[in-house]
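Take a look at the structures below.
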Structure I
Amino acid sequence: MKKQERTAASRRFRTAEPIDAAVFLAALGGFAWWGFTREKMTVQGALAAMFSIGVFALSAALLIPAAIRFFKGEEVFTAPSLGSRSSVKGKAGSVARIILFVLAARVFLIALGYAFGYVFRDMHRSLLSTLESIWLKQGTEAPKYFAIAEQGYSSDPSLIVFPPLYPFLLNVLDLLTRNSFASAMIIGAACTVAAAPIINELALCDMGLRSARNAVVFTFVMPAAIFFIAPGAEALFLVLSAAALLSVRKGKFWLGAIFGALASLTRNIGILMIVPFAAEAIAYAARLKPVSEKKNRVKRAIKLVLAGAVLLLGSIGFLIMNRVIAGDWFAFIKRASAEYGVGFGPFFGTIASDTELLFGALARSDRELLGSMVPNMLFIFGALSVWIFSARSFRTSYSMYLAAFIAVVCGITGFFSVPRLMTVCLALPLALSHLCESRDDGIALGRARIKAAIVMTLLVFGQVAYLLMFILDYNIC
């Protein structure tokens, strides 16, 4: 290592040390505050909270040195898979294969869902009728979206919980199909097919062809990716968030802001798009060559801030809608609590409560609750594991996006569908693909393929099991 590089590394280490200390002190303080304010606590819950906040803090500490370089504008995230056989990007043929894979995956899930319904639920009806029975059952979000599309928000006060973009598209397509379920299936198919090449292009910004292909595959074989074929906003959110990330990644911040705002009008969790947007904007500003006039520097900063404000317009618009319809800016939060028992707290506190529920279900042999809690807990700790192993070398903006998703989604109380929300976070399959990377040098390539095959096998098994549990009416939606 050259002397200048050693000096720079030493300087970054000294800069990171106080930030690391602050992160661990904040984690310790948060855990202490939660422990002292909690009325009841079991050993299992305390250990789960301690473990989860510890992993989160350690992951953040591992991220900090790379983040310092990233925010200084240094391009440090070179793709180890960019070897002689994967450095040339594929075009039409590669995109066609990706689209065919997504279509094949959809057909497989639809056929498997029909088979499960036929065997385990005695649904001896036509394909369309069986699919309607599976996806429109009580407890799913689809009937709520259909009600908004057909009657508006005034028909049921609890509908204010759901943002308007997806039901609006349903309403428009209903003019042609005259059938909300058919409209939902068309929107889902179109969004997943459109999302696949966008995800591939996004991954190619940092990875080789093999790893980019893995990222697409991992996205659509996640256990809760079954909801991409269901009537719901997941597929629409996926394509909009992918388009936002790709636009921002290529420096098109205004376009990324528009897609991000639309994502916020699709799912409330879309507001988290501001995290990778802000990170990429700061790094982008740092990478640009210094300009001589202070006026130009200020103008550049103003443009990026205004673009960020445009991204937030989606969430602001949803708040305005709440004020106009329900007379309260935050009616959706109150309705979510009153109608669905959903609240929000520190993520480690919710993980502790879920752990206590899990052990209680084990003690009572409560199969229904176990079926809801086990996938939830596996996905929570799985996402934390992916982050801690990828934090040091994964792209900072994506790593921060994954961290924000974990903190917010795992902090939702009374909610047993963490896998469904975490599956629309593109940083998760990108991180998995990153962890499977290696250079194209024979032995390392073989190891990368083995790692990818193991991940793929686990995800496919999880997806099949998740679909079966959904059809058997476990509370996982």
Structure II
Amino acid sequence: MGGFFGITSTNDCVPEVFFGVDYHSHLGTKRGGMAAFDKEIGLQRVIHNIESSPFRTKFEHVLDDMHGTSAIGCISNSTPQPMLIRSKLGVYAICMVGIINNADELVDVCLNSGSGHFDAMTGGAVNSTELLAALINQKDSFVEGIKYAQDMIDGTASIIILKDNGNIIAARDKVGRLPILVGKNDSGYSVSFESFAYQKFGFIDEKELRPGEIVELSPDSMTVLSEGGNKMRICSFLWSYYGFPNSTYEGVSVEVMRYINGRIMARNDENNGINNDVDYICGVPDSGTPHAIGYAGECGKPFARPFIKYTPTWARSFTPSNQNIRNMIAKMKQIPVPDLIKFKKLLFVDDSIVRGTQLKGTVDFLYENGAKEVHMRSACPPIMYNCKFLNFSRTKNDMELIARKVIYDLEGEEGEKYIDEYSNSNTERGKKLRQVICEQLNLASLEFQSLEGIIEAIGLPEDCLCTYCWSGKE
């Protein structure tokens, strides 16, 4: 994944952009970057690796070294950015969030159409943001180029560009899988993935871009360059997992959605005759917690935190890239509250179950600390397909997903015909899936939120939501 943030202003805005980008650190762990425009200096750019140190500590120096009345920055889980580009469209800095699945094909398109070369990375791969810029530069304007690039890309590309006059161009991806929000204050405009990031600096909500919409921002104006379309497929996982709790997308609060989602899950359990004879309802911290609060409120059982995550030094559970070290860190971060675990029946709600590796460690940890029973609820349906639009997961293929692996173990390739049945807890195949995962993870019981339930919790029409990872529908 990744996120970006930018401001164009009448004042030096580098400090605000520094903190605004840092507010997107939950979306990525590999690279961070900033670019700024100053009338005397021109465009400046800095990129750092943030795999072993967070954005804030790597970029504190920019508060002294970088100045400008316009600036953009990003957190990236892919290639280094922003890129500084010199082309017939001028000199500009560019960031993107998304994924280009047909990169090799598009590199050939660019090379065959006159682009002399790309700066190749290890193994010959091309920086995806540089490739995006090369596609944009095929045309005679930014608008034409952005539309051309987004039409050519198999995947997703939401884009911000800092021009050499200080203006910022923001372009939401064609079907709005990701949000772009614009804020306004007396000094200028801000553009952000997460709305709360600019609200902290006194910007008020001005506009949420439509799918495919392109706008240009200057300190005193916002110009719509392309109105975009009505077809939207915004990622449902924004609300279930990786969106920050304080954010709002398409008018729907992340935190409020999670409370509602938990209540629906508890109601589903009651309607399905599942008697939760447990002592406490608990959330797998942090993103599982609000779902669990909603669940507890609906079922009338007390909410508790039987273990706390120790986050001062390891704030993000998905770093580093080495799986063995990640598992060790996940274990070291879990600090038990013995009085809330020993001899207790615990029902946990997690935001999702992807591969099950860290969840297995969590369940083992609870039993090691004296839990009598551990029940699990997933705040979203079984993940059946690896995301091909946003690259938000480390999984490389569908068989790394615990649900798909269980299906394959049960029926081989034949099981792919019955994925819908396995997702449904009321079918025999659905019951078998849950039984096998319970056995593998040592759970007393397991249930997933239904697709209908999570759509109800979000509150947007189903045809506006991307549910590909659960349903396989694009």
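Structure notes:
- Looking at mean projected area of the Cα convex hull in nm², for residues 95-182 alone over structures I, II, structure I comes out largest.
- Origin of the value 0.85, where FRET efficiency 1/(1 + (r/R0)^6) of positions 263 and 359 (r between Cβ atoms, R0 = 30 Å, to 0.05) was derived from one of I, II: II
- Structure (I, II) behind the derived value -9000 of helix-only ellipticity at 222 nm (-39500 (n - 2.57) for each DSSP H run of 4 or more, over all residues; to 500): II
- Relative contact order in percent (Cα under 8 Å, 6 or more apart) derived as 23 - corresponding label from I, II: I
- Of the structures I, II, the one that 0.80 was derived from, the read-out being FRET efficiency 1/(1 + (r/R0)^6) of positions 23 and 431 (r between Cβ atoms, R0 = 25 Å, to 0.05): I
- Structure (I, II) behind the derived value 3.4 of distance in nm of label points 7 Å out along Cα→Cβ at positions 127 and 199: II
- Identity of the structure behind 68, 46, 40 (criterion: Cα extents along the principal axes in Å, calculated), options I, II: II
Read-outs: derived from the displayed coordinates by stated rules, not from any lab. Every value quoted in this text rests on a predicted model; they were computed, and no experiment measured them. Cβ atoms are built from the backbone, for glycine too; each structure is taken alone.
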